[in-house]
Structure formats: structure tokens, C-alpha cells
Structure I
Amino acid sequence: MTVRYVEHEGGAPGVFVSYAVGRSVGGAVERNRVRRRLRSVVASDDVHLRPGSYLFSASPEAARQPFDALRHSVERAVERALEVADERPSRGTRR
């Protein structure tokens, strides 16, 4: 599970979420199941998203994980994505 996060310019409000579930995860039925499970995890109160755009990319492992393990994977991936975003220089500034 990987998550990419991009902060909105000017601090615009709102959270935008996209899901990428490739063919390596399985057939169409399996990919849709993974996408529905990811939506459910992200919509729960356990995952705290700050305003911005997110891309959740599922690996084949996501299809085999129990729901609680998937939720934990998503939480960790979001934390890592936000940490990386905090370390990046702001747009328009030079290092």
C-alpha cells in the first residue's frame, strides 16, 4: 500500500481521494472489492486526512489482508505520506 499526498495551493479546503488498483491485484471483481474496502477504511474515523489530494495505490497484498490489517496499512501509509510532504520544500521556494 502506498499513498501519495499533495497539499492544495493556497491552503484550499477539501480532501480529494483517488484509488489505483492495478491488474496485478486480480480480476475486475477482486480489484473492485479492494477499491470498496479502501473506500470504507478511508471513510472511517480511524484515518485522519488533512486537506489536499491523495492517491491510494493498492498492492496485490491488499486483496489478501483482513480488514483490520488493511486499515492499519492505510493508517501507516497516510502517516508516511504526510511526513514526506512535511519534509518537502513548499512550492515556489528553492533549496
Structure II
Amino acid sequence: MNLTPQEFYGISIRQYNKLIEGYEFRNRQEWERTAWQTMALLNIQLERKNKIKSIDELIGPSPKKQKTLKVKSKADFVKELKNLQERMKNAISK
């Protein structure tokens, strides 16, 4: 967040929390933009039945849609990645 020690000790906890919220918001926007571009590039090559319908499939639901934080296990992540790779293989082989 590029705070100097003087700035850090000069702000309140509420201000610090707002800085963190802003940082997380900007970070989320950047990931959504990247996911949207990836989705667009992949969907050009995929058949209609294999198309990615939402960026949520790539990065998970936004915090507004997500009531509780669910951390995916490594096994779930690997499973989703293999599913996406399989869909891409099927699209490329046709």
C-alpha cells in the first residue's frame, strides 16, 4: 500500500481498514478484467456446449455474491483445472 512508517502510525484503524478495502477492491477488479479477457479468448475457440458462461468459473464469485469465505482445497482446485483442460482439449481436437 506504499505507506511510510510515519503515514502508517498517523492513521486510525478505520482509515487503515478503508485502505485495505480499497486495495482489495482494486485487486479484485484487476483479476476480473484478466478473467474476462481470458474467458473471451477461450470462448472463441470452444463449442457452444463447452463455453465458459461466467468469469466466476475462473476466479470464483465476487465477495458481494459470497456470504462466507470458502477456501477451496488443493484437490478441488486441481479438479477444476483438469476439467477446464479437458474442455479445452475437446475443443481443440475437433
Structure III
Amino acid sequence: MDPAVAVPLSFFAMCAVIAVGLPLARALSRRMDRGAVAPHVPAELSQRLERMEQAIDSIAVEVERISEGQRFTTKLLSERVSDVGPGGGGPPSR
């Protein structure tokens, strides 16, 4: 193709692409911005989620309490074994 024809043809093709593509790009960006809005959560669901969160927090506190008791019991048992010494503390021999 002759450069004298290709340059003006390319210019008009590029103008057409810009004229059509720019509004499409703007419409797509506006749609994406509208989609970023947080969805509406019903009040009933929100209250239920709050109750679940409180229940999970209370379970976490109870598990921590149980694990603290387990650590305390393990500590007492290990001190008891070390106080008796090796070989001692077994059943009495007859």
C-alpha cells in the first residue's frame, strides 16, 4: 500500500477507534465503580452475625481457660515426678 494512502487511512481508523472506545471505556469504569459499593446487609442477618461473633469470643475465652488449666496440671505433675526422683514413686515392693 502506498504511504500516501496508508497514513490518512490509519489516521481516520484511529479516530474511529478512539471515538467508539473512549465512551465504552468510561461506561465500563463507571459500572466498576458502582459495583464497588458494599451490598446492603439485612438487619436480621447483621444481628445474627453479631451473636455468632459473641459466641465465638466466649468459646475462645473458655478454650484459653481450659488450656491454662492443662498447663497448670502438667506443671504440677512434672514437679511431682521431679520431687520423687528417678526410680521412686513406683508401686511398693513386697
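Which of I, II, III yields 8.3 for mean projected area of the Cα convex hull in nm², as computed? The partial results should precede the final answer.
Values: I: 6.6; II: 8.3; III: 19.6.
Of the options listed, only II reproduces it.
If helix-only ellipticity at 222 nm (-39500 (n - 2.57) for each DSSP H run of 4 or more, over all residues; to 500) computes to -14500, which of I, II, III did it come from? The read-out was computed on structure I.
A value of 0.00 was derived for FRET efficiency 1/(1 + (r/R0)^6) of positions 7 and 55 (r between Cβ atoms, R0 = 30 Å, to 0.05); which structure in I, II, III was it taken from? Please list the in-between numbers first.
Numbers: I: 1.00; II: 0.30; III: 0.00.
The read-out was computed on structure III.
Readers should treat all values here as calculations from the given coordinates under stated rules, not as data from a laboratory. Predicted, not measured: the structure shown is a model, and the values here were computed from it. Cβ atoms are built from the backbone, for glycine too; each structure is taken alone.
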